[in-house]
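Some structures are shown below for you to check.
Here, each number is a calculation from the coordinates, and none is a lab measurement. Only a predicted model underlies this, so the values are computations on that prediction, with no experimental measurement involved. Cβ atoms are built from the backbone, for glycine too; each structure is taken alone.
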Structure I
Amino acid sequence: MMMPVMDGIAVCRTLRRLPQFKDTFIVFLTARSEETAELGGFEAGADDYITKPIKPRILLSRISAILRRNVTEVLLSGEKLTVKDIIIDPESFLVYRGSEKIVFAKKEFELLHLLASKPGKVFTREVILQQIWDDNVIVTHRTIDVHIRKIREKLGEGYLSTIKGVGYKFEIEGSYLTS
């Protein structure tokens, strides 16, 4: 909020006007706790407003909540996602490869949708856990591996890549993205 040259509200407004930052998360972390400052942040387009002092675990939980909410909003938008020869339809929770309809379990579908939403981007295991599973559910990295294996069994090879020690990505070779 209290930056030199341009304050946080002005920066937030400027970013929200730029198309490339339309979906960027903006969270204020500030010592200013007045109601008017907080309202100003939200009116400028902030996704959250957190006042100091903050407990680190609370901060992580709030950021995780924003990330989870984003995945839910994308799925609820109902927009079909087309990558390579795959069509992912959030309205019907179905995946099509050519004319073949493939049914996925809910978490498999959400994981596939997350990876396919940004072909070529490597999603770390931590990001996958934050965006797909609730904080209240105990999930290990092994759970992600099992879901990836099931997705591969249904889709076949050539769609998902493992980046050893990091995470997973949806392959971009020959892909195109429409929504």
Structure II
Amino acid sequence: MNSIWELETFYRKRDIVIIGAGFSGLWTAISIKEKYPQKTVLIIERNTIPLGASTRNAGFACFGSLTEVIADSQKMGWEKTLELVKMRFEGLQKIRTCFKSNEIDFELSGGYEILNNSEPLQHLDAVNEKLRTITGLERTYVLNQKKITEFGLGKSEFLIENPCEGSLHSGKLLQKLLEKCH
């Protein structure tokens, strides 16, 4: 039997229930409350802290490598690929807007991809053209051979750099999202 206090707090009816307190669940709750402040939201997590992929992404703050974008375009077509890249890119911008860099150890240090064949380079200009409206850059992906030596990757043939990506502390980001939800 529950007390009246439990029924009025922990067990009260909610408009929306979200399963999982990872990045997707927490951002969903925040977005719902921003759009519909009157809605009540409950997030259910099976563990005492979120233990899924959200805190195990190695801290990558990225929206897709050159070869990933090329593969997605071949599989899904450009329209869907660009929608996906735009959502990911805007997600990174939202993180940077909602939280101070030092709160989540965000660093815009660039994203890098090593290529050991030249085939993806044939798509470089076309992909950059397509992404221009999303990133605002003439060249989102840049061939940067100097970094191969700088990073000590001498056996690699090509290095593609994306200046729009970086790293963050995924545990700190999750903690800040939890605080925002509370």
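If we compute mean count of other Cβ atoms within 10 Å over residues 42-49 for structures I, II, which one ends up with the highest value?
I
If mean count of other Cβ atoms within 10 Å over residues 18-25 computes to 17.6, which of I, II did it come from?
This value belongs to structure II.
Taking relative contact order in percent (Cα under 8 Å, 6 or more apart) as the quantity of interest, name the structure among I, II where it is greatest. Mind dumping the intermediate values first?
On the way: I: 18; II: 26.
Top value of relative contact order in percent (Cα under 8 Å, 6 or more apart) goes to structure II.
Out of I, II, choose the structure whose coordinates give mean projected area of the Cα convex hull in nm² equal to 13.6 when calculated.
Of the structures listed, the value fits II.
For the read-out mean count of other Cβ atoms within 10 Å over residues 2-9, a value of 12.0 was computed from one structure; give its label from I, II. Working shown, then result.
Working: I: 12.0; II: 9.5.
Derived from the structure labelled I.
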